[in-house]
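Some structures are shown below for you to check.
Laboratory data are not the source of any read-out in this text; all were calculated from the coordinates shown. Only a predicted model underlies this, so the values are computations on that prediction, with no experimental measurement involved. Cβ atoms are built from the backbone, for glycine too; each structure is taken alone.
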Structure 1
Amino acid sequence: MAVHIRNILFAGTESLEISPGRWTDTFLYPISYNHSLPPWDYGRAVRTKINTLAKYRRGASLWIQVESPGRWYWEEVKSALYGLPLATAITRRDTRPVLTDFSFIPRTFIKPSPGAPAAESWQPFDMADEEIQALRVLARIKTGYTSEVSSLTGYSVWKARRILRDLHKKELIVFHEEPPKEQDERKSFYPFWSVKRKGVSLALRSWGIPKGANFTAYRERRNPKDGRHRRTSRLWIASLRRAWSGAEIWTGWSEVQIPGLRTAPDALAWGKLNGHETLFWLEVEGGGTSGRVIMQRSAKRFRKAILYAEEHDLHLVFALLAKPWAGRAARLAFVGVPENIAVVVADWKGFGALPIPQWKRVVFGRGLKH
């Protein structure tokens, strides 16, 4: 049951007997890998509640329950929340915390906590979870095509279209059927969707962001103009699922920023390949510069991706989707591929036409081998 402290909502409270006869006053904050937020941004979302809880509930502690099919997402949430001024336990959703799970020893009491005032759910009774998921995606990307929402939610195109139509009827999103007046007549126009302010508000509530909080980390880190580059990034998850049926793709995001690495993959997916927990890292190269610059730029991004994967003990598939000439220009960027890394280079127009990755090798798609 939802509760609140000064109108800041939590999923509930629980008194944990972490030592004989000593009880905590613990507030619950569930997190899911499948809610369209990268782990670092979810960590920022949690921080929007900390000061209020610490100020108005002296001695309170926090239990963050992370739904995560692998270890990477959970570990990155823990890293993002390091140093909170509140005793915090971050566990997998099905694991009850013990004393050593807390960041420091929480304050305890001689009897269980009485709880906190009940609060109404943030989710309207007529809103399905799948509609909330589509709102989360649109809040993050601002505008998008049905196929892009389908890719980023993991729903089929027909299901995504049905959900978007329902959200449009509820006046939470806008359907743009006609091209804007400034549209170049020589360019093709395809209908797209954009989210309204009240749709963004619902998405923020679903992530646990309090009303009035200054939180912008949910947005794509870059906002490229509509075009091949943006569509390729947003369709990355769907392209992976279509190309590699043997891979488990758990979730993914377009235009993410990895803290500390000073790099932003065009898209990042997470799952399992050949039994190994794997990151699927995408860089999109549209040319626009010399072959030498493309090679140097690709090499720099590849090195950063390797460092990140090795630091987190993950397998990595590094993909470069590019114009054919740009893909060929980048060949020398991928020399000395480590054992747990695979590289694929393919034509950015070939949706779902990715070559099969091989560990410790670079594999080129059709049209890029010569």
Structure 2
Amino acid sequence: MASAGTRILRAVVSVPFLLIAAWCLSIMDPDTIVAFQKPFADSGVIEWDGGKLTILKNFHGIKFLDDIFTGGMATFSPSTLGYDPVAWWQIFSFLTDLGPVYAIWILESYRVGYAYTPAYFPSVFTVAGQFLGIGSVGPILYFLSLTFGPTASDLARMPARDRSVWNRGSGLVLLLIFLFHTSEVFAMCLAPELTTRHYWTWAWQMSPLYIGLANTLLSGLTKPLLSKLGIASPKSILIVAGIISAGVWGYTLLFSPYSLSTIFIPSSEVPSEFIPFVQKVFQADHVSIFSSSFLWLLYSFLDLKSAGIIGANWLCSLLLLPVSLGLVGPAATFTIFWCIREGALASVQR
């Protein structure tokens, strides 16, 4: 495995991930979020021009969680309840896109060399993302992955079976993400009744924890069953997750009345009102998680190049990344290029 000096060098060159996390957290401005949430939490009612909704009480049955997420219901309400239509388009795409990202994080943790490193438990970061914003904690996971995870040189010396995650992971994690994340996001954004959207917004808050626990407890038990059903390998299910994200992206391109920059790019201004503020928060969250995801991919390809696993022609494939991004969106593009990276690792001849 890599020496301490190599790890220090990798940590130094990975500092941009920490800068992305710091930028996102500064946009989040937790004190301002809490101040905006307080009137809603105190009154127990979300009210906007043309409607109002009573916030559900004691949803999780754990007081400190219910207290925290009561304010969170207000933060999500402009987007999930649709009284800010720009925010609705953004959050639907953003949260759907997190499904493939979460899946890839968990699959990466199966790779030989990750065991009991600081990047070994991605569910810690997905749960933290529910409180701090995934764009604030995701770049830190990438920093830890590059610093403490196996290098491309380490992987090249391993047997092919150990280099790949396909035969180490299980399709269960993808099924859990569909059940506890993707389906709930669709209910949050598309249910015809606002009370139903509100219910599923509550339910979704703890989904990363449920996914992590269920995957840990059930993966060994369910792998034989999934194998009999022909869905033991996560590869095909990950592709389906990418297709779902691409479908939502295509739906946005075809039917949104707003430009992509209006939906996804945060304003440089500092909003002083609730709706523009939370819109900017979620936009920054979205930009941060995918800018760090693509930067991690770039570093990973450069690592493969430095280890002699790929040539310059492989790096040229990265030139297609902006084209793919425009056609199928960030999550599907991330999935495609991560699979290309897996293919490069599998092609190494020892």
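For relative contact order in percent (Cα under 8 Å, 6 or more apart), the calculated result is 12, so let me know which of 1, 2 that is. So the calculation was done on 1. Each of 1, 2 could give Cα Rg over 2.2 N^0.38 Å, but the derived value 1.00 comes from 2.
Source structure of the calculated read-out (helix-only ellipticity at 222 nm (-39500 (n - 2.57) for each DSSP H run of 4 or more, over all residues; to 500), -9500) within 1, 2: 1.
Comparing Rg/Rh (Cα atoms, Kirkwood Rh), for residues 131-290 alone across structures 1, 2, the highest value is found for 2. Across the set 1, 2, mean count of other Cβ atoms within 10 Å over residues 211-218 reaches its highest value in structure 2. Between 1, 2, which one scores greatest on FRET efficiency 1/(1 + (r/R0)^6) of positions 19 and 83 (r between Cβ atoms, R0 = 41 Å, to 0.05)? Largest one: structure 1.
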